[in-house]
Structure formats: structure tokens, C-alpha cells
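No value in this document is a laboratory result; all are computed from the given coordinates. What you see is a predicted model, and the numbers here were worked out from it, not measured in a lab. Cβ atoms are built from the backbone, for glycine too; each structure is taken alone.
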Structure 1
Amino acid sequence: MPLTDIYYLPHLPHWHSDRMVVLGDAAPAPSSSSGQGASLAIEDGVVLARCLRDLPIPEALRRFEALRKPRVEEIIERAARVNRSKAAGPLSRAFMAIFLPIVMPLVARGKSMRRTYEYHLDWDERVV
């Protein structure tokens, strides 16, 4: 049973059928604590548009899922790790009060955060 009010939706085995695709929060959605729901939906729209521009529909939908799934699942997992750490006991809270001001500036500049917040989609790049 979760120690927070955060619930997770099951992952969809596929994000598309022959002529239908789900994107944004209709696809696997990160928890609201990730702060990434809207930006992932916008990215999905751009990538889907590129795929539909460059490929026949069935192939475009398959390629869209292949391109987006790794990034979306990485963000979902990162948010889940953060959420699991939110139910700290008294010792953990004391430890965090001491070390978070030291550690957070280092983490904020880390590679993982850059991959999330400095992500770039190139509209002109062709989908193959």
C-alpha cells in the first residue's frame, strides 16, 4: 500500500493500433510530481507529426512509439523513485535537512536533469 496519495496507471503494452495512437497522458503518464505531463504531450505531438510527415501511417505509428517510449519510461521511473523517497521517517528527515542543501545543487546540474530539461526535438530531422 502506498505511503502517499500517488497512484500509478498500468503501462499500456502498445500505444497504437493500425490507425489509432494514444499520446500524452493517454499513454503511460508520469505522476504529477514529475512536472513533465504537459511537456511530454507536446513532445509527443511534434514527434507524431514528424513521423506522419515522413512515413506511411502504420509505420509512422510504430516508429512514434519506438522513438518516444524510452524517454517517457525514463521520466516515469525517475518520478516513481522520487515519490518512493517522499515518505521519510524521523532519521531520514534529519539526514535530508542536513544534506539536501548540499546535494541538490549538484544533482540539479547532473546529466540526468540535463537529459530531461535540455531535451531538443529537431523538426527538420527526417524520420527513418
Structure 2
Amino acid sequence: MRVQTVSVFVDDQQRALEFYTGVLGFTVAADVSLGEFRWLTVVSPEAPDGVQLLLEPKAHPAVRPFTSALAADGIPFLQLGVDDVRAEHERLIAAGVVFTQPPTPMGPVITAVLDDTCGNLLQLVQTVG
């Protein structure tokens, strides 16, 4: 058994697609029309057979209060592993991404937190020796 797909609840699927592919660098794994919404997944180009992120609309009534509370409290919804947090921070700042926490050493990791423009905070994580 393995993790195959993880939902990331988003305000707008198209805006999320543009951010996750055009800014973060993920690639589209699936884009299937389901009427009003889409089955829209992205994956890391470094692991094309790895875990897919489902850019899922915030259509269920419980989702919006949940994700809003996390964002308001500064809690990241998802952690993304990177080789160099500081380099990614600089690259993303240059692309106009808003960070709520700059690269910060935290014991065995360095983390930074960014706004995905779709209602979520994401945490970049670099494991250090």
C-alpha cells in the first residue's frame, strides 16, 4: 500500500493549476472534466510516478471553514520537500510569491511558508545534516 493522491483544496482550479505548474514547477498528471469541476492532478517532474496532488475545489461545506482556520492561524496545509529552501525562496520571491515565513532553521530542517494564492499556506522543507 502507498499514498497515491492527496487533496489540496483550492478556491479556483484554474488559478491553482497555473500556480502549481507555472510557479512551483509541477506537471499535469490528469485533467478530466467533471461538469462544473475537474479531476485535476499535478505531480513533481522529479517523481512522475509519485504522489499526485489533486487540486480539489472547496465545494464541500466543511472545507472552506477548515482551510480558512488553518490559514488564519498560520498553519501550512501541505509540506513540500526541496533540496535548498533558501534558493527556492529566492526563486519564488522573484516570481512574486508571498511568504509568511522566510527560511528558518528548525532543528534538523529549514522551513519557509508561502501563500499558494488559492487559500492555502504551503511549507517548504529542507532536511539538513
Structure 3
Amino acid sequence: GVNLSGGQKQRVSLARAVYQDKDIYLFDDPLSAVDSHVAKHIFQHVIGPKGILKAKTRVLVTHNLSVLPEVDFIVVLKDGCVLESGSYTELLSKEGSFAEFVKDHSNTQDENSSSDEGEHESL
């Protein structure tokens, strides 16, 4: 195990957890050590609503905003306090901290992709 990368270790830990066949799974940002394509694959096939664990209770702590539209319930925390909770669409419609964060993140992603495109055009 000493020669495994962080992402590989994360996948082995996830596989071990799934193999245990428990009723409840607690995930502390299991998608953070893998690239976005692998994270999407892991979410779709293991953690998400159509994954291997779909019939299990899953609590997912994540900074990966791309998976949030597919989760049942979101709890937004700041400094250890609950700011908001609800479904993805409910939280967006409230136009509170969550909606602002998603909007800011979306704008940042758009700026990054625009600057990446500009860099590639000049090559």
C-alpha cells in the first residue's frame, strides 16, 4: 500500500467500505483525491442514487458541487453552524448562502474555462 497514490488509496478504502455491506455509510469527501472524471464515475456507480449503495443510507461530506443536484438533502454548514438545509432546488430558490455560493462557483468556473480557451487559442 505504500506505493499507492492518494486517489488509489481512496478507491481502495471505498471498495472496502462497500464490501462490508452496512446499512449506513459516512463519507468524508471521498471524491477529493481523484480527478473529476473518476469522481463522476465513483458517484454514479457507487455513491449516487443509481449506484451500488442506492438502497443504503449515505451521508456525504463534499466540496464537489457537481454532485449536489443528485443528492436528496443538503445541509450547508459554516463555522460549525447550519446555515440552510433542503433539496438542491429548494436551496437555489431561497437565494440564500447556498445559491450565492453556487452562483459564485459557476462564475469562477466560467472565467477559468474562458481563460483556458484563450490560452489554447494562442498556442
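Data table
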item	result
Source structure (of 1, 2, 3) for helix-only ellipticity at 222 nm (-39500 (n - 2.57) for each DSSP H run of 4 or more, over all residues; to 500), computed value -19000	1
Given 0.05 for FRET efficiency 1/(1 + (r/R0)^6) of positions 67 and 91 (r between Cβ atoms, R0 = 25 Å, to 0.05), calculated: source structure among 1, 2, 3	1
Which entry (1, 2, 3) yields the derived value 17.7, 57 for Rg and Dmax of the Cα atoms in Å	1
Given 25 for relative contact order in percent (Cα under 8 Å, 6 or more apart), calculated: source structure among 1, 2, 3	2
